Structures are given as C-alpha cells and as structure tokens.
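Below, each structure is written out as structure tokens.
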Structure I
C-alpha cells in the first residue's frame, strides 16, 4: 500500500508541474503578443513623430522661402504660396470651415476630405521642391 501511495504522490506532483509549465507557457505567449503589439504601435507613433518634425521643419523653411541675396532674387510664385497655405490649413485645421476671408479659401476647399497625414506629406514634398527651385534665406548664424 505504501508503494501505491508513493507512486500516486509522485504522479500528482508531476501533474502539478506539468500544469504549471503549461500556465507559464500561456503567460509567456501572451506577454510576447503584448510586446509585439507595443512595438507595432510604437513604430507607428515614431513615423508620425518624424512626419510631424519634417512638417514643422518644412513650414519653418517655407516662411523664409524665396532667396534674396548677393546671388540674385528668386521669388516663389503667388499661386504656389497659396497652395502651400491651403495645405497648411488642411493639416492644422482640417476640412474647409467656410471662411471665405482668407486668401487660400478656394484652394483649401479643393482639399476637402484629404487626411491630415496625406496633407502633411504633400506639404513637405511641395516645400522641398519649392525650396530646391527658389531657395530660401537661412536665419542669422545658420552657417
């Protein structure tokens, strides 16, 4: 009888270890899923952060666009400036709010429905093209 009790006790201990191992495995799999989801979310947030930084940088340079200096005078055409203003409004405000008083109202209306992200991308792309073509005046001490 004693041998039977000893074997049953060993079997019970083995079963407890097996169930604990299965529980630990499930917990580890769940932690791995949570970690993967965290990194996917973090990657998306980083892309948004970099795009926001690029947008801020492009906006700052557009405020100084059109080189004026010893190498010539290159003005950005007014229609291009208005397009950029409309994109800026789409990014910062969203869809056109009906205000007809601002000079980019017509262009802004054409952008109705464009997402903030797409408007940012287009603003950055256009700013890079305009700055490459017409130049810009860096702030004092920039060199």
Structure II
C-alpha cells in the first residue's frame, strides 16, 4: 500500500516526462536546461540573465554557466545593455533560433503523447488541479 499516492504520482509523472523528453532532446546536443533557455529566448529575445533566472526559477550561477556554454556553441549572443552596462542581455543567434524551433516541435510531440486519449475537459481539469496543487505547495 502506498501511503503517499499524490506525491508518488507527481514524482512518477515528472520522471517519466523528463526521461522521455531527454531522450528526444539528447540528439540535439544540449545540456540539461539549455532547451528551456532557448524556448524562453524564442518567446522573449534579448532579455537579461536576471530575467532568465526569474522566469526559469534557477539560480544565477546555473544561468551564467549555461549562457557561457551556449555562447561558445554559437546558439546565443550576449551584450551589455545600452541603458545599464551592468546588465548582460542574451539573444538567440540564427543557429539558436533554428534549434529552438526543433525543441518546440519536440515539446508539441511530448504534449500530444502525454495527453493522448484525454478530452479537452480532462486536460482543462488536469491543468486546474495542477495549478491548485502548485499553489498549495508554494503557500
């Protein structure tokens, strides 16, 4: 008997999704988390590293390390803000934009795979319940 069925379900869901997505993303040659940076920059290009930290809920050293690696790989560019030279802005290169498109296709495939057989109403309810659980955990 499982004493914590909700916790087990959440952990199993996260692990299953992450494992499946990682297998697909590995072929793109990215380090973990770089996919999320590329996706964020594809939505909001030319943003500060601090904005990436806040949006992606990771620490600054993680973003700094990833930005450095991705810059060396030619996926992103960095430059100082004209308004405030202390701020480093990050933007996609054409290579990064192309890779972000490939990641978006993988994410859509994963979304469809994860929700196969669910009705629109079931998807809506799932999202509503997850939002409620997240709110409970964060309060």
Structure III
C-alpha cells in the first residue's frame, strides 16, 4: 500500500459574521457555498488573500473542526457591485440581496471601526465560493 501525502494550505475560519454555529449548519446542510469578507481587513492584518484551491477548515463557535472545504472561485469586487447571486450562494436569511447587504454592511462597519476607519460602499469585498470536501 502506498501512502500519498498532500500538503494543503489550510486556513481556519473561526467565526462567520458572529453567528458561527448557525452559519456552519448552513454549510453542512448544503445551503451555504460562499462566504464574503472585508478586503481592507486583510491589508490591516497583513493576511494573505484567499485564492482558488485554498482548503479551509471551518470550525464551530467553540473552535471545533466541522467541515473541510475547498475554494472553487474567489472574486474581489466593490461592495456596491455584490449581486443577488452572491446573496443566494451565502444561504443566509431570505437569500435576498437586501438581507445580505443589511447583515454584511453592519459587519463591515464594525470591522472598519475597529481598524480606525469608516466603511464605504466602494470598499472591496472578497467572496469565496467553496465546495465541501468532508463533514467531520
């Protein structure tokens, strides 16, 4: 028997918009296959941006590993250009763009405030589309 070892870039996603357990449940149920984050935060924290083929270890609110997923597509665009397709892929609320904007704008405003700046609809958003490889 041959053992093949793959070295993967695994990024931890510990909290998804302050409701990690609820959002992780959506991933497990197949209702959520995308997540969006605030681009300026990557620069502020000096973190690498996500890329296609990144493997993500998605954890619950207590930090327990729940899902292994792989990014299939990453898009970076201004907040004001986010469309209904992204809102639906995120699987949250009523799946509408209006709901997505209300939740994400509040989240991004909080992050911007913590960074000592102000959120703008021109700020970039990073959206990662992903495929679940395994529910742990």
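A few notes on this one:
- Parent structure of the calculated result 24, given that relative contact order in percent (Cα under 8 Å, 6 or more apart) is the read-out and I, II, III the choices: II
- For -25000 (helix-only ellipticity at 222 nm (-39500 (n - 2.57) for each DSSP H run of 4 or more, over all residues; to 500), calculated) the corresponding structure among I, II, III: I
- Mean count of other Cβ atoms within 10 Å over residues 22-29 from the coordinates reads 10.0; which among I, II, III: I
A short reminder: the numbers here are calculations on the coordinates, not readings from a lab. Predicted model, so just to flag it, every value in this text is computed and none were measured. Cβ atoms are built from the backbone, for glycine too; each structure is taken alone.
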